[in-house]
Structure 1
Amino acid sequence: MRVRKYQSGFTFIELIITVVVLLIVIAVGMPSLFQSIDNQRVSGAAQAFLSDVQYARAESIKQNQPVYLVMDPTEWCYGIDDTAAASCICGGASAAGCTINTVQYVVKDERFPGVSMTASLAAGSTITFDPVRGTMNPIGTVYFSSDAGGMTLDVVLSRLGRAKICATKGSSWGYDEC
């Protein structure tokens, strides 16, 4: 009587089939993964800007003096300054004059690659925060969108000093529609 020895492991055909199935799953899943990464970058840029608007407003009230958020959408940067808006230049190789509490405060596009920023402010690209009322002027909307054509988020600035994030194309990623 002959005893059969069973070998464990994969045959070559099983290994090839497994690799082909794995490659198909990866090929189908990669575009949605890249889309999710782009959407996260847009969300991060909008959240960072909203947080900085709230920080500038709070500093204005705390210091009891105007604080300025100076934007340059052409170079995708903004800075916060508590001395004079004219001295804050966020663009170029050397950002200068954008200081709050004697610390330089500039945000540039390098933090959010693949994200575009545009603005539709009523009167320019400098937002002034009033320390007495906590209001901001001018009002408008700052738009953040993916360069790959994905999600677009708006940061809406109101006269009362409030800001909110909303989605341009229906609700997405937990943001309400504008």
Structure 2
Amino acid sequence: MSAPTAHDTYARLIALLDTASVPYELLDHEPEGVTEAVCALRGHPVSEAAKCIVLRVKVDRRTTRNVLAVVPGDRRVDLGAVKTLYTARYVGFSDAETAERLARSVPGTVLPFSFDADLEVVADPAVVARPRLYFNAARLDRSLVMSGADYAELARPRIERIAGPAAG
């Protein structure tokens, strides 16, 4: 079996949204994966974007979990908060290969959804509170906007305070 492609992940996302009859908009733009730059292309504040980071959480010597942290685009992931949340020994960013395999997309296009049982989604409350939530749709040239409430209902993330101070 071949590895899923970004096209597969995009198609799966759209099928999920359509099946659930969730309202959303697609936005085409120049290819871009950096949060601040893609927000400028889409024409909205960075705070309305979902920044999605794959983390490696070492709970103990034998247990490692993979966590998809979703925070507002203008904030950083608070690794200390994630460490406390999981009572972990270590929390760090996943290597690119693992992140791509679990997220089923390349960096800059990671969805705030997980289609892999080994990738748990944790979203900051500020993300699900957004009336409009923007994110790249598993593609560098297309984004999606939907409400934070619809996102929370569909993605069913664990909702915890994991956003640190504003990025900058």
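Here, each number is a calculation from the coordinates, and none is a lab measurement. As the structure is a prediction and not an experimental result, all values here were calculated from the model. Cβ atoms are built from the backbone, for glycine too; each structure is taken alone.
Observations, loosely collected:
- Answer label among 1, 2 for the case where helix-only ellipticity at 222 nm (-39500 (n - 2.57) for each DSSP H run of 4 or more, over all residues; to 500), calculated from the coordinates, equals -8000: 2
- Read-out percent of Cα pairs over 28 Å apart, computed value 15, structure in 1, 2: 2
- When FRET efficiency 1/(1 + (r/R0)^6) of positions 31 and 127 (r between Cβ atoms, R0 = 25 Å, to 0.05) is computed across structures 1, 2, the figure 0.10 traces back to 1.
- Each of the structures 1, 2 was assessed by relative contact order in percent (Cα under 8 Å, 6 or more apart); the largest value belongs to 2.
- Which of 1, 2 leads on mean count of other Cβ atoms within 10 Å over residues 47-54, largest value: 2
- Rg and Dmax of the Cα atoms in Å, for residues 71-134 alone derived as 12.3, 38 - corresponding label from 1, 2: 1
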